[in-house]
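Structures are listed in the sections that come next.
We did not get these values from a lab; they are worked out from the coordinates using the rules stated. Bear in mind the structure is a predicted one, so any value in this text is a computation, not a measurement. Cβ atoms are built from the backbone, for glycine too; each structure is taken alone.
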Structure I
Amino acid sequence: MTDSEQIAFFERQAEEAYSRMYDATSSSDATARYSDAKEALYSAIALANGLGQAKTAARLEARLAEIKAVFRSQFS
């Protein structure tokens, strides 16, 4: 798997976890999916930063901030 594919993999994992937040049947399940999304994005951001892909890292950080804001407003 190339570095770009690995970043895309982590990003897909994050989006899938984010989507599953809305299917959660309990607040603890929603929190777990939120945590999964954050961890996947943290991995993607770290990889992008390590590869010197500042624009990609910034885009991923913005998405992470959006997910955090949504979780805090809808699930907390």
Structure II
Amino acid sequence: MRTTLNLDEDLVHELMKATRAKTKTDAIHQAITDMIRRRKLEKLKSLSGKIRINLDWQKQEDVEIRHQKKLARRWHGHR
């Protein structure tokens, strides 16, 4: 997508040096990608300690399969 922006020339040149990009477009793409990645990481970090993950998924899967079989037996019995 083509966009016209008014950017500080010194800032763009500093960005090009920092990213080692050969073009302004590449430098800005790298900067945007990095910013998005950092924000996503910040969101993930903010969830630390707020989500409980059951790592014993096999046990939970066995419980679910037994439950599904029980429901299937009930369903077949009502035909």
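Some values worked out for this structure:
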read-out: Structure responsible for 3.3, with distance in nm of label points 7 Å out along Cα→Cβ at positions 13 and 45 calculated and labels I, II on offer; value: II
read-out: Which of I, II leads on distance in nm of label points 7 Å out along Cα→Cβ at positions 5 and 29, largest value; value: I
read-out: Per mean count of other Cβ atoms within 10 Å over residues 37-44, the highest-valued of structures I, II; value: I
read-out: Top of I, II by FRET efficiency 1/(1 + (r/R0)^6) of positions 21 and 61 (r between Cβ atoms, R0 = 25 Å, to 0.05), largest first; value: I
read-out: Origin of the derived value 241 (volume of the Cα convex hull per residue in Å³; candidates I, II); value: II
read-out: For -29500 (helix-only ellipticity at 222 nm (-39500 (n - 2.57) for each DSSP H run of 4 or more, over all residues; to 500), calculated) the corresponding structure among I, II; value: I
